[in-house]
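Multiple structures follow.
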Structure 1
Amino acid sequence: MSSHHIVREKQEPALLVLGMNNFEEELLGQLLEWSPTVITTPDTAEKLNSFGIKVDWIIGDAAEGDLQSDVKLIPVNNDSLAVAALKFLTANSYPAVNIITDAPGLSEFLPYAAKINLVIFNSEQKIYPVTTGFSKWKPAGEQIEILTKSNTLQYSGLQSSKSGIYKTTADGFFNLQFEEPFLLIAEALN
């Protein structure tokens, strides 16, 4: 099998970097592996530039500092930086985005969960929406956090340990059933 692959634009998830304090460089490298479109804030762009990472878009109404000459701007237009970026991505038909943030304001991301496949990373967790019937294999004792409320949640392969926190009961699949369009779940980054 050849190690040469042709990657088409928008084939890989875009990478939206809103903040990266205490974020593992190895995971950042994995998210950059297939050369995604990189979108970031002016402050974080300087940090990415210092790592030698090419930034494609900066969210803001004016460029700050000495940034790469081919960087384009995404206007904020009275939105938050996250919302401006998500509006841009959905308007330009990006199918998916990985988001790195220091403090995920999940309420900003919820309206976009049905429009774009999103995965949110912070220094401790990977957060993503799931639809009913979701199942995933995990080793015994792994923690899963369900971040959005459901009055109809049914699960198997999990044991509730406290409100919203579940642990896998054995090596194998856990399953979630619910009536809401989606739920946000979080897994620990190991």
Structure 2
Amino acid sequence: MLKALRIGLVMTLFFTVLTGIVYPLGVTAAAKVLFPRQASGSLIEQNGKVIGSELIGQNFTKPEYFHPRPSAAGTGYDAANSSGSNLGPTNPALADRLTKDAAQYRRDNPDYTGPIPADAITTSGSGLDPEISPANAQVQALRVAAARGIPVAIVRRLVDEGTQHRDLGFLGEPRVNVLRLNMALDEKVPVKR
């Protein structure tokens, strides 16, 4: 019996070290060699300073910037509290939030009278989605152009240039990274202060 117990303890220790230490360190090392940028969090730098990640949304609220999807992660875009709202379609709290978010979207984009793009008022599953749909970006282009005092055609062109198409031609949906788009705006047409 002691022999069987000893074998069980040795095997438990062996697999704990193998799967809990050796394997994760090996995968991390391989990722740092093969995909160094992604393994470091796909960080975006500007003037030598990290300003964000391509993978985690940030909250932009000024009218001269594109706004992201709403976030249900903690106090908003909090990676430590990544989650969706978990509100079902029959939950009155979801209907109230969508109504409020739709009204805010209309206030933020008063020149737009068409249907609101779904991603403009719905949260993503993680609450950290860094991208919006091209339709949402085109709606916001009117507000951004007006706030920056530039022709809307310039902003729409930046949206088109920043649109990422389906991966491999069929996976996912077209999307625009909000942080990258706002950076392109500041680079090409800085806000006049």
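If helix-only ellipticity at 222 nm (-39500 (n - 2.57) for each DSSP H run of 4 or more, over all residues; to 500) is calculated from each of 1, 2, which structure is the one that comes out at -4500? Matching structure: 1.
Looking at structures 1, 2, which one was FRET efficiency 1/(1 + (r/R0)^6) of positions 40 and 72 (r between Cβ atoms, R0 = 30 Å, to 0.05) calculated from, given that it came out as 0.65? Value 0.65 for FRET efficiency 1/(1 + (r/R0)^6) of positions 40 and 72 (r between Cβ atoms, R0 = 30 Å, to 0.05) corresponds to 2 out of 1, 2.
In this comparison of 1, 2, the computed figure 32, 19, 16 for semi-axes √(5λ) of the Cα gyration tensor in Å is attributed to 1.
Given a value of 2.7 for distance in nm of label points 7 Å out along Cα→Cβ at positions 96 and 152, point me to the structure among 1, 2 it was derived from. Don't jump to the answer; show the numbers that get you there.
Numbers: 1: 2.7; 2: 3.5.
Computing distance in nm of label points 7 Å out along Cα→Cβ at positions 96 and 152 on every structure in 1, 2 gives 2.7 only for 1.
Once volume of the Cα convex hull per residue in Å³, for residues 120-159 alone is calculated for every structure in 1, 2, which label goes with the largest value?
The maximum falls on structure 1.
Quick check on the output: 1.00 is FRET efficiency 1/(1 + (r/R0)^6) of positions 16 and 48 (r between Cβ atoms, R0 = 30 Å, to 0.05), derived from one of 1, 2. Which one produced it? Answer by label: 1.
Any read-out appearing in this document is the output of simple, stated calculations on the displayed coordinates, not a laboratory observation. On a predicted model such as this, the values are computed, not experimentally measured, just so you know. Cβ atoms are built from the backbone, for glycine too; each structure is taken alone.
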